[in-house]
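Take a look at the structures below.
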Structure 1
Amino acid sequence: MIALALVLTLGAFEPEALLPGTPWALRGHTDGIVAIAFSPDGATFASASRDKTVKLWNLKTGEAVRTITGAQGQLSSVAFSADGKRLAIGDVALFVRVVDVATGEQLKAIAHPDAVGELAFSPDGTTLAVAGLGDNGAVYELAKDSKKFEFRGRTARFTADGKTLLVSSANGSFSLLDARTGKARKAVKTPNELPLTTMTASGATIASWTANGIDVRVWNDAGKQVTVLKGPVADLDRRKSRVTSVGLLPDGKRAIVGGGDGLVRLWNIEKAAVEQTWPSETTTLTVSADGVWFAVADSGLVKLWKVP
């Protein structure tokens, strides 16, 4: 049902013929976009910008239906609750706000002892994981306004069953934590320092990369490396080959990778081969919950493509 709803809503939006690859386009921010997220039902899209605003977009019309202001510092992350009714907004000023999606009203404020790197609601909506850019993370119980446990990590993702929390740490590892206690079930050392991670909702497939690296490593939930998606090496400037962001399709068989060379690549993980490319400068990207669409933040613009 989610896939059908998303096709119908975005189908009402005309592609932007002036952009390469004719993606759907969301325009309205006055500075670069730093974080984006689809709502779980695909009806709403959130974008956070260096202009210190968060915009909520209606994906039926492509219109910005609400602009949320009041950031204390530079915005860094956004995340929807599983029911789509709340949005968590993080910034580097050690602060997280939880707002009502329908009204934009602030429901809760959380002071965090680190610049916020990534946010994730637990599937039942009772807790919020806050990862810090300085590796200081914590899970907060929202009803009690209290800290449930702390962890070392600057990225954080819950599995769909709410039992596991994936975090990655500056010490060159990622860990699968018991989401109830914070105890590590599995810790995996990666070949690189400062890894970033994402995973499928089931937790069966995990991807890791670094901000200055050109490859994406794919792992299973037992911590075994499955393959490496080898990025292109620029002849003159390695920075142009660096990975900027990664999204996994829900079945874990394909990955979408943004690159510093101005291309977004769709990878077949089993074959470790690129199936398709799109032209776009990419600061971050995200995949819809049903895997039908992906979105790319390109400077002050959001581009949306349908996954082939």
Structure 2
Amino acid sequence: MRVTDIMAKRMAFSFEIFPPKTDAGMEKLIGKDGVLDRLCTMKPDYISCTYGAGGGNVGKNLEVLDAVRLKTIGITHFTCIGNTREGIKQQLQAYLEHGIDHILALRGDLPFGWTGTGGDLHYATELVKFIRDTFGDQFTIAVAGSPEGHIQCRSLEADISFLKQKQDEGADFIMTQLCWDMDQFRYWMDAIRAAGITMPVDVGIMPVLDAKATINMALSRNGCVMPRALCEIISKNWIFDSPFAPTEAEASVAAKKASFKEAGIDYTIRLIDEYRVCGIAGIHLYALNQYEDVARLVRESGIKDF
């Protein structure tokens, strides 16, 4: 079964997880009755696992995906930074041998100070073409889509043209980067369809649970617009150093964090509602290697009954 076959029939539902750095973290995620087992009680159509830009955690990535594929379809993130064509070929062959035949093909975030990938391939478009030329139809290939434009791309129009090129090179579906600006997302959906991009769109959604993580993901990673409603939640529950207020007591900070999480969960559910009426093919929740809050989001948003 391919993810695109599921999307042709109904809206898909999936999670993103990441490989922990420690053995204790791995046990918590993929051990018996761990987070992965609990996430799979919600019967996701697939689970993706992130991959370090330089492939530094490829071993743990594959270990996590070995556990995932026993329960559902596994998708590996894969970048071309610092790698040769032969190295990429060998790594992708290893994934196939482990039963992982879905891939999110990425250039990857360049380490600070780098001006190129330091490898044989320079862009995700080249990686998609290489996978198709080398492996034919053995892989289902997802590619990243940026509704606000990639932070390093010269314009939204250029970004959409590169997305069309990925489709032309053989990509199968789009997994979007973070976007909270629904007006921009709707504009982008119209723009990619007008450009001849017909690939299904699977929307990546980061649950709003922690103020620091929310700000970090939006600004340091993606340069995302933060809508007024989200900014208000952060402002009303401000926990960071301020020259206009004394240092807060720990109990006050804890109360604000709890208040932020409640407001953030409500905000995320409303966001999911808006996405679901935009003609998307799937909801891809960043599970953040957690269960309780994610399960609550799935249940209260009505994505899945379980």
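No value in this document is a laboratory result; all are computed from the given coordinates. Computed from a prediction, not measured in an experiment: that's the story for all the values here. Cβ atoms are built from the backbone, for glycine too; each structure is taken alone.
Tell me which structure, out of 1, 2, gives 19 once relative contact order in percent (Cα under 8 Å, 6 or more apart) is calculated. The correct label is 2. A value of 0.45 was computed for FRET efficiency 1/(1 + (r/R0)^6) of positions 17 and 161 (r between Cβ atoms, R0 = 41 Å, to 0.05); which of 1, 2 is the source structure? Only one of 1, 2 returns 0.45 for FRET efficiency 1/(1 + (r/R0)^6) of positions 17 and 161 (r between Cβ atoms, R0 = 41 Å, to 0.05), namely 1. When FRET efficiency 1/(1 + (r/R0)^6) of positions 193 and 265 (r between Cβ atoms, R0 = 35 Å, to 0.05) is calculated for each of 1, 2, the greatest value falls to 1.
Given a computed value of 3.2 for distance in nm of label points 7 Å out along Cα→Cβ at positions 49 and 249, which structure among 1, 2 does it belong to? Working through the options, I get structure 1.
When mean count of other Cβ atoms within 10 Å over residues 73-80 is worked out for each of 1, 2, structure 2 gives the greatest result. To which of 1, 2 does the computed value -1000 (helix-only ellipticity at 222 nm (-39500 (n - 2.57) for each DSSP H run of 4 or more, over all residues; to 500)) belong? Working through the options, I get structure 1.
Hey, Rg and Dmax of the Cα atoms in Å derived from one of 1, 2 reads 19.4, 62; which structure? Kindly include the intermediate steps, with their values, before the conclusion.
On the way: 1: 18.0, 54; 2: 19.4, 62.
Corresponding structure: 2.
Using the calculated result 10.6 for Kirkwood radius over Cα pairs in Å, for residues 185-224 alone, pick out the matching structure from 1, 2. The correct label is 1.
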